Structure P
């Protein structure tokens, strides 16, 4: 290994990195490179890497940005195959830095070098056969089974420090910086096959190649849990979006969809990252979401209950057999419920006996002891009792020592015996929610992509005609024909250019009917007052036609006012489905509760295209209003299979045609009667060339 820019001056990054390499007792040769010194930290130094007499596998660059490219060329001539570029001043600082980074990338590509950085914190490998700490941090992480990927150098230092306090160790720490060459995907692939890594933690600011991440993470999550903090939850401004789907999609929707589809556990903060990591390192993933709380104080028990239920956990009552057992020794003032409040004064003996009685109750997957330490209770005695009672259980054990910061030895004792300790119960509830979600992802079928027989040529002809005439969108009859070509049922349009035609057409369709403005083309007809519904008589048709004609006013030269008439579909549930393009993740498919209030209710779910049948099913079940689809207050359940198939057909349409920037099908009526399940309106926005 060569450290280019090594130094003996305290406080300089070149000094700290070399010092950390030596302090960690790296099991390899280290060659300092600095043209201004012959000896650095008692090691012979060389003017350039070309002067180093031995072969060099890895070079670490800590030199001014202006000299990085030249040093990289020399590394290539030397035969170096790996670079860690600590130096900043590249794409993170603007156009000039971006150009500098591109030139550096061209060099490493020319010589077949893999590069981490630039603008990174370095790397750590605690494998005793390697013992590498090539960072400039003050903390050397404990050896452990966690691989950690960070895009932020400062976060890397802070996280290693916090992990040491929690007793959590790392196998690998990789700071990827600007990801000019090596990305989180590359490190993920390494960690997938690393026998020393069981769990992967990530701090990300953006994705380089989300498509590759999806493939890699989905595979890894099956065998190694991945927990991630992804910063940047700010939503895109929806004002410029021309469809409901676009307005409902925010900057962070794609990230959530990606993690949902790959089994990655997303948390909001670094603190939560370690809450989940502590549980994964020390305890099994819960087999279900049923929790029992054992506490010596009522207040924390109530807080725990609220937090657990709010995060989707269940708290079944104690079984009659468990209650009978507890009554043989517990105080008469105890609650004998869940949470089991042993009342104040309960100490180690009471915790041991109560946990012994409860741990065999098959109603629970997780046991959550909570101690509020009064002056009279020995915390260490309680810690030993918890461990002695629960060391042999196959259930998840997460403990809360409520505000117990005065005697950390009891907490350290539990951590040393693989029982995580949290200061507040809310942290346990959030941790269990993440673990439960991960368990459900593991247990669900992988899903399959389906290909339906469709009329792709017909859609292509419609698109070609629209693009040649300069249309911005497909609406009305064109949109309906596209849907039908892909097997998506839709209510057909009939057009009328006069009052008489409107009356005759409505009579042929059969009352009741819906009338919509056709000329001029309007994307959001309802908002513009361009839709008249439930028209049941010729006189209502006449009045509606004249009303809409008056609202339109004077038309452009060459335009003639017309209306579209449709069968009025009654009953069923209004849903919405569509697609929008995320700048990072590509097409996102949306499904949710539809109708005119879709943007107010925002009861929608998103997934990255293409969908599997499992993902289509999940999208439907994940919305809050799902009970409306399964039968509510006497209504019949809708045809969910048809709804799933319609989403899959939309997914295929989006995959086959990348010319659309947004698709909006709203509403799509779904009911128990298949003949009434139809798209009523649709618009397909053509991507600007």
Structure Q
């Protein structure tokens, strides 16, 4: 027999169940808590938009900026300018992202050309981040009440990574905001079942459209909606009621049509600012979803002390990042929420708790199952993080309410202590909050050299600001000051108004001695971890360094001593004696430049000073093992010393690490022949011939 339209728990039943639990006596009454919540929310908004100008241009943000202008051009020309809608142009990868944030930011920038466009973008980005935090707190209010909402809002604001990236992450934070808006309306929708309002359905639809209009990952909100709508209706009517088709029109259709309205509105509204999706509204979103799961950009990342490719991350990559970068209040509260399942069941709110758990577990399980390409720490999963904070806030709120009167202050003290840890980091290391690590991994000091820190180049802005303020870049001889950087995308933007007297260029960190630079700005990503751990970064001639809790993030180098560069120029001319004289003096003064040591070793090798070559090449490789050429040259130095056994061992390691590098095979063949192993000699000689012919 079908159930009635009543909720599964009546007020009487709740009272009976509640009597079996610890009494819940809030520290704040709802009226006062609401006023405090509103005050804190207003203060947080002012804070976030005020500090947004302090943050740097993130690594790929300029691509988003240009994409935004192409989106505006698409609509301005009524679709004739198809740059933002084709995979064959400059937006070949960007087209797979929705254009809501980038397009609207570009439109505002064009409307207000007197304001720096990057300040506009970061201002708008901070608003999205703010609403992600606010809506996470409002979700908590929907489930528990205003006191818990206060805790959630403070927890979100005290989340260093989320707060920091709220200023300059144009796709992950903004999509998280769409998710949080949707969560508010999903819960409102569930609470209003079986007769939700049209207003809530429209709000849900627009929220889905907002998330999908930034990243196709927002598409997950559609199955979320259907799934929990079905579970909500099942809780009201039971299987029998839902399968009673004679009552379908009366019991199911009024709410189902609103679900369909929300989903349809969400899907099609997401296309409004997305030219690529708009020109093929059914096939292109699915294509974008497939690309997102197997993103074609492959980069090297630092994880658990190893440099690995983004296609090779272990299944636990995101869970590990969440574990080491979530403040302890989030982790402890999440664990505590597991003990509240029975409490929520008794109070008729189990579905809401299940919803929060599902929004954490399902996305993580899905990417593990699909073996998705992941990189850049946990940023792709910022839409999951608020659910952790919400559950944590609910746990601490329960503990606060259940504690006896005097113990409430003890619980409050625990909350404040847990908050103090990340807040201290945020205050001391502003505006680099996003490089935070929790105490499980020993903070950023424990993570340094084992995990990525400033992967988004945020601290580079501080280097440029310092350089402009403290060095005279306008040279008296009329020549442009040259600034090279391994973060050239933001550096080029910072100097875009100074091109009459500053010239910028790209340099990898290991190429820093190859450039005739006046200054270099280097940040810590893509640098051999051995150099980081051996204090070889910041490098020689650094005059300014940005630190976070004593860990270097980026630096300014002033090249007053250019003997490293001059030595390389002489090497290119074949003057190894002259080059070695330059490099020897530089290496004596700056002994941690692994590139100079390697080049000096090559000079000695060509000068047939094999003992010296082996010595300096060994020193270079002790600093950095990534230089394949240095390993090869070391093998040659031993071979020419007629130490064929050590030479073969070194050269064997070289071909293992770089099997498509031909020269070591020829040297190995000679070593093996000298050692009397003719079979191995023939084998390596054959590989050398094959590789040489294929080039």
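Consider the structures P, Q: one of them gives 27.6 for mean count of other Cβ atoms within 10 Å over residues 209-216 as calculated from the coordinates. Say which. Before the final figure, lay out the partial values.
Working: P: 17.1; Q: 27.6.
Corresponding structure: Q.
Looking at Kirkwood radius over Cα pairs in Å, point out which structure of P, Q has the largest value. Display every interim value, and only then the final one.
On the way: P: 29.5; Q: 28.6.
When Kirkwood radius over Cα pairs in Å is calculated for P, Q, structure P comes out on top.
Among the shown structures P, Q, from which was the value -19000 of helix-only ellipticity at 222 nm (-39500 (n - 2.57) for each DSSP H run of 4 or more, over all residues; to 500) calculated? Clearly, the read-out refers to Q.
The value 3.8 for distance in nm of label points 7 Å out along Cα→Cβ at positions 89 and 201 was derived from one model only; which of P, Q is it?
Numbers: P: 3.3; Q: 3.8.
Value 3.8 for distance in nm of label points 7 Å out along Cα→Cβ at positions 89 and 201 corresponds to Q out of P, Q.
Here relative contact order in percent (Cα under 8 Å, 6 or more apart) has been calculated and equals 12, so which of P, Q was it run on? Source structure for this number: Q. Using the calculated result 48, 23, 20 for semi-axes √(5λ) of the Cα gyration tensor in Å, for residues 281-616 alone, pick out the matching structure from P, Q. Computing semi-axes √(5λ) of the Cα gyration tensor in Å, for residues 281-616 alone on every structure in P, Q gives 48, 23, 20 only for Q.
Starting from the value 17.0: which structure in P, Q was mean count of other Cβ atoms within 10 Å over residues 217-224 calculated from? This value belongs to structure P.
The numbers here are math on the coordinates, done by the rules we state, and not lab data. Because the structure is predicted, anything quoted here is derived from the model rather than measured. Cβ atoms are built from the backbone, for glycine too; each structure is taken alone.
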